[in-house]
Every structure is written in structure tokens, then in C-alpha cells.
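Below you'll find a set of structures to go through.
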Structure P
Amino acid sequence: MDPTGTLKKPLAGMRVIELGELIAGPFVGTLLADNGAEVIKVERPGRGDVLRQFGPLVDGTSAFWQVNSRNKKSVVLDITRDGGSSALKALIGLSDVLIDSMRPGVLDQRGLDDATLRTLNPNLVIVHVSAFGRSGPNASRGGYDPVAQGFCGLSNLTGDRGGPPMRAGGAIPVCDFMTGLLGAFGAVLALLQRKSGVVSIPAVDVALYDVAFRMIAPLIAYYEATGTEWQRDGNHSLGGAPTGHFMTADEKWICLSVQNDEQFARCARLVGRPQWTADPRFETLPGRTAHRDEIEAWVSEWIKTRPRSEALASIEAAGLGVGPIQSIGDMSKDPHLAVRDLTDVDDPILGKVRMPQTLPVVSGGAEHNTAAPMLGEHTHQVLSELLGYSDGMIAAVGNPAAQ
């Protein structure tokens, strides 16, 4: 509790240095900042993080930047110069966590390999975020979400049967965000190790490739056991029928997923095919999966004759897993989202909008967020208060021409 009696956020008092751009590594910082850590984002002079210009823009600033960089402090340092490098080292010495999502080897070239970092701060938790990890033949490669998806086989499993491979999540970099989640989890695990008295805390090594592969790993085991490669199959689940997306009479879409025997029996009665429950082809989950085209052709026709509201109501009444396929506009009006995941903010760039609440939800915690920082907004504050730098020293470390 703080002096006002408000429950502190779980990571209050922790200081994090964030080095990196775009989403995967910085999302580690986002999650730690949302949960109370002081996250100091170090940005290059002039341009800053390219995320500031990534994706849909509002008045020249990325919505992804404004939402995902909240609660952070922006410090501009030219770490290619001695002055900026010295300031970075000093900040690392005063911090609990370092997030490194620069291309593998860049920090080593700057004289900041893990051994040196341990010298600067023996208790430092180091989180390395990269495309392919710090070991293996591809360790030195850079890459982004779509590249990692291609390498690990996820894209090959995404798309329609017989069609081209596609990127899972479309334009949304799902593996970037999942890597950020795993990186934050790794940081918290390492902090727990430190708290328990572990003297030499191993660095956290998290990669987009690993995260993407982990989702499809059982299919490698399946292939090695059977010699059969699982093939992409549109919106179907790995098993069960009917599963997928279905159009309604008013040309809207719903998602239906029927898995176990009891659900299938209820579905059969609902769509006017009670005889399916006595058909030996549909008796088991694998059997229904093998004959899903026949099942789904009938279910698709049944759904197509009903407007979405009616189809959803009937399927929900039967106790089946179903929901609408919602657009961003639909989501903005979704009453569940309003209660569960959004909080009102008055953002200096976006205006009065709603942004996601802190995840995971910890009951009793206060929800207070600061806006995403302007480039270098906190340079003077951080360097003067933490390092005791003069105005002249501060001007020099962020300005290549001054060194």
C-alpha cells in the first residue's frame, strides 16, 4: 500500500532500461511498465523508435506507439558515442532489468556483452529479445514477425486448403506480442530468482522463432511419429466439426466450434439432422474431423438462411460455442470489452479515447496510466536526477554534433 492506502502495482520500485524498437522487445517494457515498473526507454537522436511512425497514424503519430508506449520515460542517448555510452552504462548500474531487443551482437560491439553488464551491475536481470535467439545457426540473423513465422512453419499452416501460405494474424504481428508476453514473464521469473538469493542469474533469451514454433510443436512430434505433414485447412480447428466461419443471411459472419460428442449431438438436433448421432462415421471426434466437409456443408446452409442475431441466439440456446466475427467498429461498441478491457484516457495525440487496461487483471490495483512520451521528454529529468548530469552534459549525450 502507498501512503494513501492504494494498493501498489506489483512491480512498483523496479527500474527497467529498454533498448530496442518496434514491438517484441518494447512490449516487454510495456507490460512491466503497466504493472508498476519505471521503464526508461533509450532512443536514438533525431528519429527515435521507428514504432512512432509504424501503422495507422493520427496527426503523424502511430496509434500503436501511443497505446503501447504509455507509462514509459523517453531518454535520448547517442550510444555510438562515448558520452551516450557512459550514460547508458551508468543507468544500467542503477537498474533492475535491461531489455535488449537490438540485433544480436550490437550490444557486444558497443562493449556491453553479458559479462560486462554483470560487472556494471551484478544483480541485473538481462532479457534478450531477438528473431532467432542467441544460439543456433541463425542466431546472428535479424528478422521480424513475418520472417519468423515463415521460418518456423506457422505461415505454411495458415491459409485455405490448397491456397498460398499466409501470415497468421494478418497485419497484426501476433508473434511480436506473444514474444513480449514471454519476455515479461521471463523477466519476472528472473526477478524471483534474484529475490530467492540466486547469485548468478541467467540471462533470459526469448525469440520470435521459438514462440511461433512452440504453438505448432506438437505437429513436429506428429510428423516424426507418423511421417505425415499436417496441412493448412482454412479456419478449421485441429479437430472437430463443424468448426470455422459461416456467413449468415444478412451477409454477416459467425464463428462456430463444436468439439465433443455431446455438443455434436445438440448441434445435429438443432440443424435438423438428428440421424447424424447414429451415423458411425460421426461417432467419434476423429471421424467427424475426417468427414467435416459433409457436416459443414449442411450446417453452412442452415446458418445461411438465418440472420446473424437469430443464428447466434439459436446456437447459444443449444449450449454450443459460437460468437460473431466482429469488426473494429463492432468492438468499439462491445459492452463486454467496455467492462473488461478498456479504460478512458485523454491522450495528448489521440484525444479522448479508450485504451486497454493493465494485463493481467489484478483485483484491487489502481488503474492510472501516463501518456506515451514525446521523443526525449524525460532526458533531462532522468539524467539530472539519477546521474547528476549538468545541462551541458545532458545536451552532449543526446547530440552527436556536440561530442
Structure Q
Amino acid sequence: MRVLAITNLYPNPYQPHRATFKRHQLRILGTRVPVEVIAPISWTDELRARRMGKAPLPPNRKLNHDGLTVFHPRYYFSPRIARRLYGHFYMHSISRIFFKEIEDFRPDIVFASWAYPDGWAAVQLARAANLPVVLQVHGSDVKLVDHYPSRRRGTIQALTGADGVIAVSQDLANSAVHLGVKPGKVRVIYDGIDLAHFRPGDKASARTFLNLPPSEEPILLFIGNLLHVKAVDILLPAVAKVVNSGLPVQLYLIGDGPLRESLQQLAKDLGLESRAHFLGAIDQFRLPRWYQAADLFVLPSRSEGVPNVLLEASACNLPWVASRVGGIPEILHRGKGFLVPPEDVDELAEGISTWLKVAAHKATTGKRRLSVPPCFVPPKTREQAVGEVIEFLSQFIQNSSRLTKPYPF
């Protein structure tokens, strides 16, 4: 089986920490079967990086990453307008390299991630090449489709047009079926994590390694992109409420995104300038130390599939408070977790305070008691998850003629 992967969720020279979960999935997949990757870079991201002095990509835009051949075609689109055409823009941006890969790499299947525009374009191109296509969906690409009417039609066409759909949670699989996908086409495959990398460790040693200043104040940790869907605008007022209640904490935020400047200003306006530390994106090898150093992980997202960060936190024996959205309730038994309603500052603040009081062996707030799982039920490893992906992809392999140039786009 030869797999051609198509996704924007992949690291590139301008965004080296992008979608590490997808990087590791394809890296491990590439150790089992031949894999090549088409990972477009939006022209706006590339222009911004070039203006900051980043080096240009080679003329053929071909790189080697983790032993995989990766192509980074430039994705041209019209920012903030004509969003219903983004699938067409994406398809035309990658079509030349796609059909060259059909001739040179001769894949047996197309494996796309993210419903729209990636999945839509992959379905159209795979059909033109007479290849089966499997689409993996991750959360917001399906769960928030009603919030973005311009992409609803394309999302449905991608989901129903694919031969198979991989969902990272049962909740997400149900959403795909609700949008018209036949239940028999959907397979739930939970992501795996590296249990040798993410594991419990000594808190004091971790804080020393990270050069954190000595303090008795509890450390809260957030890891994620600074986007609206991650609801950091809810987290910051909740933390301010916790601090104002007489429970001083330090909040460390790992990740970057377009909202960083406005969120830093919000933290300042809330009086958290010395308590909310925006660290930006960091190398993944340092993440276990942060999980080990923290007292509580917080994820107040408005929408999620199954966040790897919660599995990683649980593997490091770090308790967490998260929104009751998407597939998060499905992994509550995996660690010491507590769910709160999304977009509710008061409930999030209470959840944070409750956990910190439990950790300090104090009484709970009295409104509710926590039921802490007696032990951690480890998630599957990344290798196990990839094995399930290979099994699913194999069902759709077929001997088919391949279209060669000229192609119809």
C-alpha cells in the first residue's frame, strides 16, 4: 500500500511546531508503508514569514521531513472573502504536484485530513485519478460547520464523497453521520500518544529544568493555538476571578496564534500581567516537563475532537479541567478530569478553584464533589493508533487505472 497524504496540518519551515500530532502519525505510518505528503502553505503565512526574514523554500518546494518526501505547494486564496470557493482554490493550488505524484509515486490511496478545504479538494482530485480517498476529521472542521455557512456545503460534499471517514471521537463520528455520511463508512480511531515521552515526573525537578522562579503559588497550564475556538478569552477572566477570590496562581500559556496580542492586552486589563505568561510555541520534547511542573491543566475550548493535550496531561498524572464539548467526556476515565460548561467564566473559575483545593487537601466548594478515577487508564500508543489507520485504509485499496496528464483542471 502506497499512501499519498494531503493536509495543511503538518509542520513546515515557517511553522515548525504546527500539528505535531499529524506529523507523528504520518512519520509512524511511513515506517510501515510508503508515504509521501502534500502539505500546502498559505500564501499569507509564507509572505508573513518571508517579511520576517525567513529563507525561501527550494524552487521545487520539496523537502524531507522525518524521512518522508514532503511537498509544500503555495495555497492561494482570497482572504476573508469568497470562502465558499476555498476548496476550488486549494484544489488548483495543489493539482499540479498531485498529478505529478500520481505519475511518479503511484499511490494506491489518498489520505486527507481536515474536512474543508483539504478534504473537499482531495476527494475531487482522487476521483479524477480513479483512486480511493479516506478523510480524517478532527473536531472543529465538522463540529463548527453550522457557524460557517460558506463551508457547510463543501464539508458535506467532502464527507459524503470520501470512501471512508476516520473520526477521532464517537461524538465526531455521530456529527459526520448527522451530516449525511453512511454509518458504515465511519470508523472511530482515537489518537495515540508517546507513553515513553509523556509520563509522570518529579515536580521540583521539572520546575528547575524549566528555570521557573521559586514560588508556592500553584501553576496552571494551557497548551494550544491562540484561536477563538480555544476560548482563552474565557480562561483569562476565570483565572482573574480565582486570583481575586484569594487563591493566587500563575498561568503559563504555550502556543501561538493570531489572537496573541489581543489576549495579552486582555490579561493586562484584568490585572494578570505578572501572572499570565505567554510562552509561544515550543519544541515538543519540552512539553512533558511542563506537564510535570504544573499543578493543573486547563482547556476551556468551545469545540474539540479528542484533544491530545488532555491525554498527554493524564499520562503525566496531571489533573485537568476542561469544557464539556466534543469527545472530551469520552476520555474522562483516562485521568483525573473535571468537566465544566463551555463559555462560562464562573463555572470554569469554580472548577479551577475546586481542583486546587483538592490538591491542597482542603474542602471543596460545597456545590459538588469530585469523583476522581482510582487510577490512570492509559490511552493507546501512537503505533497502535497508526495500526488501526492502516487496517482501515487497506479496506479501500483497489486496482484502478490512473489518470495521467493532461488532467481536467
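Please treat every number below as a calculation from the coordinates, not as lab data. Please read all numbers here as calculations on a predicted model, not as lab measurements. Cβ atoms are built from the backbone, for glycine too; each structure is taken alone.
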Structures P, Q, by distance in nm of label points 7 Å out along Cα→Cβ at positions 226 and 298: label with the highest value: P
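For which of P, Q does volume of the Cα convex hull per residue in Å³, calculated from the coordinates, equal 191?
Derived from P, not from the others.
With mean count of other Cβ atoms within 10 Å over residues 218-225 computed per structure, which member of P, Q shows the largest figure? Present the calculation step by step, with values, prior to reporting the outcome.
On the way: P: 11.5; Q: 22.1.
Result for mean count of other Cβ atoms within 10 Å over residues 218-225 over P, Q: largest is Q.
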As an exercise: relative contact order in percent (Cα under 8 Å, 6 or more apart), calculated from one structure in P, Q, equals 20. Which structure is it? P
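For structures P, Q, calculate mean count of other Cβ atoms within 10 Å over residues 114-121 and state which one comes out highest. Spell out each step's value before the answer.
Numbers: P: 15.0; Q: 28.1.
Largest calculated value belongs to Q.
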